[in-house]
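Below you'll find the structures, each written out as C-alpha cells.
Values quoted throughout were computed directly from the atomic coordinates according to the rules given, and no laboratory measurement underlies them. In this text the structure is predicted, and so the values were computed from the model without any measurement. Cβ atoms are built from the backbone, for glycine too; each structure is taken alone.
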Structure I
Amino acid sequence: MISSSYKVNIWKLETRRNAQGEVTSYRVSWQVEKKVFKRSFKLYTQADRHRGSLMSAQRAGEAFDLVTGLPPSMAQPEREMSWYKLTVAYVDMKWPDAAATARQTIAEALIRVMPVFIKKGKNAPDPKVVRSALRQWGYNTGLRKNGDVPEDVQRVLTWLERNTMPVSVVSDPGILRELQRAVTRRLDGEKFAPAVARKTRGVLFNAIDYAIELKLTDVNPIRKVKWTAMPKGKRKVDKRAVPNPIQARTLLNAVGALPRSGPRLEAFFGVMYYAGLRPEEAASLNKRNVSSLPEAVWNEETEEYDYGWGEFRLDRAEPHAGGRWTNSGKPRDTRSLKSRDDDEERLVSFPPDLTRMLLWHITRFGYGTDGRLFHAERGGEIPLITYTRAWRAARKAVFTEEVQASPLAARPYDLRHAAVSTQLAAGVDPATVADWAGHSIGVLLEDYAAFLDGGQAENRARIERILGHKPRGAAEA
C-alpha cells in the first residue's frame, strides 16, 4: 500500500474575510496526489512560513505523506497525531467502499466518543456546534474534500485538530473508563440500546486498529478490556410493537383513506405487511421484480373474484441515507440485498390479499417511467417524509391517544415484523420464513423467539397433552 507521494501541488495563500470584508485568517492549501489539504492561520507570517516549509521540502525531494499531507521534515512525531486527525483519516479510508448508511453509522459513532479526547479548556466551542461541524463536514469525506467548508465550521475543525489528545492516550485507564461511558450512555445519562452501543464500540475498535496500522500506537486496548457497562440483551423483536392481523389491516385501510398520497401508499405499506419486505426493498420494487402476479378469476359460485399467490424476485434495495452521504447526491443509495452478494436474488411469495392490492394499484397508477412500482405523483421515488407522515396520520386516525403513545406499529418496519410473526404463528417452517424474509435461520430464531410455536398458551397445552391431561378449557367428550 502506497503511503507517500512526490506528486505535490502547493497553491497560493488565500485571504479569508468575514461579511464586513475584514481579514480573519490566511489559508495554506496543497495537494498530494488527489487529496487536498488545508490549514488556516491567524497571521500572514505564520501562513507564509508554513507554505515556505512545504515548498522547501518539495524542492529537497521529500515524499509527502498521503494521510497527514506533510513531508517527513514537517511531520509531527507519529505518536502525537491528534485523535481528530486519525478519525478523519479513518473516515477517508472507509468512505469509498462504504454504503451511505454505513458512512452515517461511522460518523455518529465517532461523534459519540469525541468528547473523551477533547482537551479541557476555556475556549472550547459549544458541544452542539462541535457535533454539527463533525456530522456535516468533518466526518463527511465527500463534502469536506469537494465542497467549500464554511469559515465558521473550518474554525471548529481546525480547533479540534489542535485540541484533541494524541492517539496514544487510548491506553490510559482513565480514558478507557470514559470511553466505556461514551459508548454505552447518551449525553443525558440514559443507556443506549444494545445495538447502538455495539455499533459504536465496533467503530471505535476499528479506528484504533487503523491507528496501529499507521504505527500510531502498539496495541488495541479494547481487545483486553472487559466492558461491564455494555447494555445487556439479545436481539429480539418487541412484541408490543407488532400489530395483529386486524390492527394491520385497519392501518392499511386508514392509509388508503388519506387524501392525495394515501391511495398510492396503501400497497406500498401492504408489501411490508403481506410480503415482509424491508422499507428499502419496498421503495426499490420495479416491474422486473414482479415475477408472478396472477390475474383475478371470476368465481361463479361466490360471485366474487378469486386471487392467487404472487411472487417477487428481489435483486436490490435502496436504503434512505440522505443526499449528503450518497455518491449520487440522491436521498437513497442503491445497494445489494442485505447480507447478500451483488448478483444474488431473493424470492418472496405473497398471499392473495397482496395480489388483489397490487393489481388495483397497478391498474390505477401504473408503473413509473423508470419501471418503479411505487412512485410519487410527479415520478421518481416516494420521499421518506411522505410515507412517514402518512403512517403517523393513519395511526392517529385508528388508535386512541393511549395506544398512539405505545410502541404498537410505531414504525412502518413493524409491518415486516408482523408479517414474519404471522408466518411463524401459522406454522410455516422456519427455514422457509427465513428465506422469504432474507434472514439466516439463526437470526430468525433469535429475533422472533417470542413468536415461535404459537406462544406460551399453546406450549403449555402441548405439555399437558403429553402428560396425559386434558388441556384446560377443552370441551367434554
Structure II
Amino acid sequence: MTEQYRTEKDSMGELQVPANALYAAQTQRAIDNFSISGLTMPPTFIKTVALIKKTAAKANLALGEMESATADAIVKAAQTIMDGQHQDQFPIDVFQTGSGTSTNMNVNEVIATLASQFAGVAVSANDDVNMGQSSNDVIPTAIHVSAAIECQQALLPALNHLAETIETKARSLDYVTKTGRTHLMDAMPIRFSQELGAWALQIRNGIDRIQATLPRVYMLAQGGTAVGTGINAHPQFAEQFAKLLAEETNLPFQPNASFFESLSSQDSIVELSSQLKVIAVSLMKIANDLRWMNSGPLAGLGEIELPALQPGSSIMPGKVNPVIPEAVAMVAAQVIGNDTTITIAGQSGSFQLNVMLPVIAYNILQSIGLIANVSKLLADKAISGFTVREDNLQKALSKNPILVTALNPIIGYAKAAEIAKAAYKQGRPIIDVATEMTDLNRAELEKLLEPGHLTQGGIN
C-alpha cells in the first residue's frame, strides 16, 4: 500500500509530509536531516516539553497575551501528550540540532494540529504554541524539569528503598561475625551488620548529594527566550510560568537569577550527573562485594547465597550466576559513561547557548532511570533474599591467622607474626598455635581471640 502524503510549507519552502502525521514541515526536515542513531528523545522528555507548552499557554492567558479559546485548546492538546498519547509523532533523532529546536518544533507542530482540531480554528505552532518562548529556553527548562521530576518520583524513592532494605538486612545479621578482607586478603573480623552498614551509608550519602543539587535544578531558563534578554516574552512571563509549573508539579521551580547562565551553560545538570556517577560507583562496589561473597559455591568464598533467579549456563547444568549484581555493574558502567558525555556536552556553551542540549537530556534521563530501576532490583532480588552460609564463615574465621593481631599489645608484633605464619603453614586454628607458642593460657587466649569481641574495638 502506497503511503499518502500532503504538502506542508515553512519558511524554507514546501515539502511532503505523511498525510496522517500530526507534525508538519519542520519536523519532516529534521527526520530527513538526522537519520543517525534511531534513538529518539525519551517519552519523559517529550511529556515535559508538552507540560511546558501547557504551562506557557496558561501563563500567556493570565497575562492577557492569548485568547482563552486558543489557550484552552493548547492546554487540552498538550495534556493528551502528557497522558502518553501520540508518542509515535515524535520520531526525531537525539543527534539533531544542538539547541533541540527540532524537538521543540516537533512538539509545537503536533500540539498546533491537535489544538486546531479542538478549537475549530487555526492554531499556529510558532505564534501560539511557542508564544513567549524559544527553543533556547524551552529545551534547557525541559532538561531541568524532567530531571527534577524523575529524581523526585523515581530515583529518590528507589534509593530510599534500597537503603532501607540494606539496613533491615544488616540488623537481621548483626549476630554474624565474618572474616574481614583488605587487598582481598584475610584481615580482622567484622560483623555482617558493619559491612552492610557501610553500603547503606553509601546510598544514604548519595541521596543527600542528589537533594543538595536539586535546588539548582529547580532554577529555570524559561523566560530567557533567544539569548537571555527575555525578548518577545511578557515581562512577567517567567514568574507566572514558574508559579504555575510549581503548582502543577508540587516542586519549587523558580526563574533562574540569570537567564544568560541558564541558556549558555548546563552546569546544574553536569553537577547532577556527577552525583549520579558517585551513586553508580557506590552501586558498583556493592555489586562486586556481593559477587565475591556469593562466589563458589565450592571453589569461591561461599559466604552467602544469592537468590537463584535463572539458569546460569547454556552448557553447564545446574550453574546459577549472580545476575542482579552483574546487571547493577553494567548500569554503573553506563552511568559513568553517560557522565563523561554530559561533562563534554556541558562544555559546549559557546557565548549565549549550549549546543549539545539533546544529548544532555537523553543521557541524564537515562542515568536517572537506570539507577532508579536497578536499585529496586538490587534491593528486592538480591539483598533482601540472600542467605548466609554460616558454616563456611566460621570455618574460615577459626583458622584466620590475622586474629593474632589482637595479641600484639601483649606479645609484640614479631612474635605475633611468627604465630600467624605457623598457623597458616600448618592449617591450624590460631588459638591452638598461640597456646603452644606463648605463655598465655587457653582461657585467656579464648577471651582475647574471640572474633565477635574483636569487632567491638574502635568505631563500630
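Given a computed value of 7.2 for distance in nm of label points 7 Å out along Cα→Cβ at positions 106 and 410, which structure among I, II does it belong to? Write down the numbers at each step before the final one.
Details: I: 3.0; II: 7.2.
Structure of origin is II.
One of I, II was used to calculate mean count of other Cβ atoms within 10 Å over residues 90-97, giving 16.0; which?
On the way: I: 16.0; II: 20.2.
Derived from I, not from the others.
With relative contact order in percent (Cα under 8 Å, 6 or more apart) derived from the coordinates and found to be 12, which of I, II does the value describe?
On the way: I: 12; II: 16.
The structure behind it is I.
Work out the source of 28.2, 101 here, i.e. which of I, II gives that when Rg and Dmax of the Cα atoms in Å is computed.
Numbers: I: 28.2, 101; II: 29.8, 100.
Corresponding structure: I.
A value of -18500 was derived for helix-only ellipticity at 222 nm (-39500 (n - 2.57) for each DSSP H run of 4 or more, over all residues; to 500); which structure in I, II was it taken from?
Numbers: I: -13500; II: -18500.
Going through each structure in turn, the value belongs to II.
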